[in-house]
Structure 1
Amino acid sequence: MLSDAPIIELDSIDSTNNYAMQLIDANKAQQGMTIVAQSQVSGKGQRGKTWIDAPGQSLLMSIIVVPGRRIPEQFVFNASIASAIADVLQKSHTNWRVHIKWPNDIIINDKKAGGILIENVLRGSRWTHSVVGLGINVKQDHFPDSLPFATSLQIAAGIDFNLVKLRDELRESIMLCTVCPLPAEKVMARYNELLYKRTQNQNFNNAGKIVAATILNAHSDGTIELQLEDGTTAFYQHGQMTWEWETTNP
């Protein structure tokens, strides 16, 4: 085990990331300290979105880590965490097709199974902590019609999963990224191998206009490189364009 820091188990909390941040602010954080909740009432998603979970059916946790990288490598760190999580899930069921939808969504068999939210603590020129927040749909056997592109591990595999075993496997893999960080080039190479719909055409929404483009690569600065229909390439940061799910092939 890479960390003997405590695992704090909660029935319900506004957000495991918020709880972890409070520990850091109070100077009570330890490397590897993990907060796990049965339910979140105000779970965080990317860019201020809310993460919705079913109590007791999702893996909801935040891990406090010392990232061990330079400040300019924040996306490299994100990519290493996302890849580590995807690799654990791929080993859980070899028939799955596990990918990362840029930047931090976990995709299993073309549907979203979870998401990652990493919040960094920068103090002056020092990157002191990161909180790795993870939400994975595990035991749900159905989703409402309003979420046609959501899935769970149980739906994808047709079998039940042990939440504690999965938690420990993911925690170990995430900790390894911080204790033994790989070179940025290797991290980005693996991330791009896992990049959802890489080399394929995908529609994006750019301020209300649908843009069709081929996904080429993600880069260490966090941008995604797209080839537009006129053959030119363009680079976008997360939030500049939003993903358009396709009803025939999510």
Structure 2
Amino acid sequence: MKATKQGSPPKLLVSVRSPEEAHAALKAGADLIDVKEPGRGPLAPAEAEVVGTVLTIVDGKVPVSAALGEWTPNALVEAHWHLQLPLTYVKWGLAGYTHTPGWGEDLLDMRRQMKRGPEVVAVAYADHTRAKSVPPAEVAKFAKRYKYKAFLLDTYVKDKKNLLSFLDADEIGELVETLRDGGVAVAIGGSLKLEDLKKLKGVRPDWFAVRGAVCVGGDRKADLDPVRIKKWKEALK
């Protein structure tokens, strides 16, 4: 999927943990369904059977992505069954992936081994020092240089801090603009709340990625709240 045209309003990516949540999110207006298990980490995978059932429920109405955990040299083996599914995107985080000279070669090798199949999303953690991962600006350069189709800016540690605790609106906007100019679609997550959209006025990613902000009580481990999803949809118009 290409980055949307400049000026188009951002769409809403909603992370779900079950087929029931996928149905609720789709009905409430989610533009992209992302499947993960939020109780086990920022990008912890749901079981392949769960992802398969979500795909059946969505039935091609919107794209579906799946979180596959943090990258390891065995990432493809561990994700074997997920990668047999007709997903639009898959993503691995880079927690513990040291920013050393020549970093990224094994990521490119993995992408080449996948050949046909879902697009691999380049993931950067704004709190990269806490995640012991590569800084967002470097991941963005990598994604643009090697023609990734999509990029996610997220946070690794899910606590009271959010994306704006680590990057200000200007920094986020510059990163988004640079990627989109290179044809890379961008999703912004990181525990953002609805009121944070005012601080990000003028920042135009392809998607805002939400989980906790659209759950009951703002708790990412709780059930989805369709009313909250609809409020986000309205705010993004």
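Nothing in this text is a laboratory measurement; each read-out follows from the coordinates by a stated rule. Because the structure is a prediction, the values reported are computed rather than measured. Cβ atoms are built from the backbone, for glycine too; each structure is taken alone.
General remarks:
- Across the set 1, 2, mean count of other Cβ atoms within 10 Å over residues 122-129 reaches its highest value in structure 2.
- Top of 1, 2 by relative contact order in percent (Cα under 8 Å, 6 or more apart), largest first: 2
- A value of 24, 22, 15 for semi-axes √(5λ) of the Cα gyration tensor in Å, for residues 74-217 alone, calculated from one of 1, 2, originates in structure 1.
- For log10 I(q)/I(0) by the Debye sum over Cα atoms at q = 0.14 Å⁻¹ computed as -0.95, the structure of 1, 2 it came from: 1
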